[in-house]
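Following are the structures in question.
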Structure 1
């Protein structure tokens, strides 16, 4: 068994087609097919079910592909560790971030990271939190910015900042004239929230549970921008994280942002595997994010 065979197997698992996997691996289809059969013979178990138009993993194949991903990730970590020892800040970091934070934080953070590490290639992935954790676990990501809590003893967490929630209401709303409100005011509202799968939805529902607020059953948004536009159109109220709330958007004067006297919110952290060879670099990147975000949250 060698690294190349594991790479071929993972590519086949990703693309479920011998031809496409061979293209990605820059080899001929017969070469890739031969190497997969050689691996199966060495392991003594079938890894794939071959069909004319589709390739499916066997139960053994699913298990071995997962292990192969981790092994290949560790090999990349070894290479990365060697590069870091010789030249600090050179190489690539694959960083994940969830969509209710990424658009509002990354444009401010990236220039600072680039200034500190001009030769660092930052590869960004924006996905929902569950998928980011899965990619972090399988080695597809080096680190991810996520909302706490995260239950995974294999990950190191660097807390970045606490982000308050603001209440966004139309200018004509009964609460719009108030400077601050208490959480109990939410009991008067039907809040528009995001659809299932967003961590912000779960956080907002927890705020509703504690304050007596309820979700507006008529509508669920796919993005924060949709929620902002619905408030702008006078269709209701919603909770917005502060970084998203202060982000400029057209006709913002038609939306009133209300602060809570005891603000609910979320704690944001950066996570990476405890075994990562990039520990020092990732800690530096986390520090940069924290420093950049601080004045934005004090605005």
Structure 2
């Protein structure tokens, strides 16, 4: 065994293709080599390592138990090899890997995306949309360059900064009496049909906290688990909602909704750019940070 010739990547590729096809002739066609060459590779591996990879049944070949174990490990090797190839191929190119949660994506990312690629149009960009738990793990493990979130990640390896803020407004449809107003107070909403997100949503939790602490006596008429449904219901009329302003910029611009500042709800929500402390900030990274900072 000391004189054994190690398998090459090509040998592994042949092994996996035969396992996939269950037929050496079909494997040879897919790999653009002759059938005797495929057979020679398989026999050579089996002889060199003293293992039987395939058995023939009813004119078809199947992996043995040993073969299944080898094929599973071979798949891992091929994935790692292809990953290395991609890393080497794009090593000289500018790449940025950005993670965000759904709230950030819905609120502010469109402006960041368009502004960034006006300047860095040659940068290859990977976007990951996940929950904060997974985004934080990916950032710590070095799988992402930046994570944009309304949450500030606490970890010894993570640095962050506030790059944008948002206020809460009351929204109503264009035919609502509140359309004549630019500001409201929470007590003025006491007789309104208020719809909100479910308990556990940050905006809903803030509303419940303020409502209880100040004794406003406001009641939720309906709960929805989707912000787009809430906006659609308010547009139809007959109800109002309290929502972060950056979530409705499109509807405000089109005149579908009217927003009133809430004078006694001055709390803000903030957006953070999180990144690993060991990230080597390249020029295209610095540009991304600056674009984020420019978001009003």
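Just so you know, all these numbers are worked out from the coordinates, no wet-lab data involved. Just so it is clear, the structure is predicted and the values come from calculations on it, not from any experiment. Cβ atoms are built from the backbone, for glycine too; each structure is taken alone.
Things worth noting here:
- When distance in nm of label points 7 Å out along Cα→Cβ at positions 155 and 243 is computed for each of 1, 2, the largest belongs to: 2
- Given -0.37, -0.47, -0.69 for log10 I(q)/I(0) by the Debye sum over Cα atoms at q = 0.07, 0.08, 0.10 Å⁻¹, calculated: source structure among 1, 2: 1
- At a computed 1.25 (Rg/Rh (Cα atoms, Kirkwood Rh), for residues 11-114 alone), which of 1, 2: 2
- Which entry (1, 2) yields the derived value 23.4 for mean count of other Cβ atoms within 10 Å over residues 139-146: 1
- Read-out distance in nm of label points 7 Å out along Cα→Cβ at positions 187 and 283, computed value 6.0, structure in 1, 2: 2
- With distance in nm of label points 7 Å out along Cα→Cβ at positions 51 and 227 derived as 5.1, matching label from 1, 2: 2
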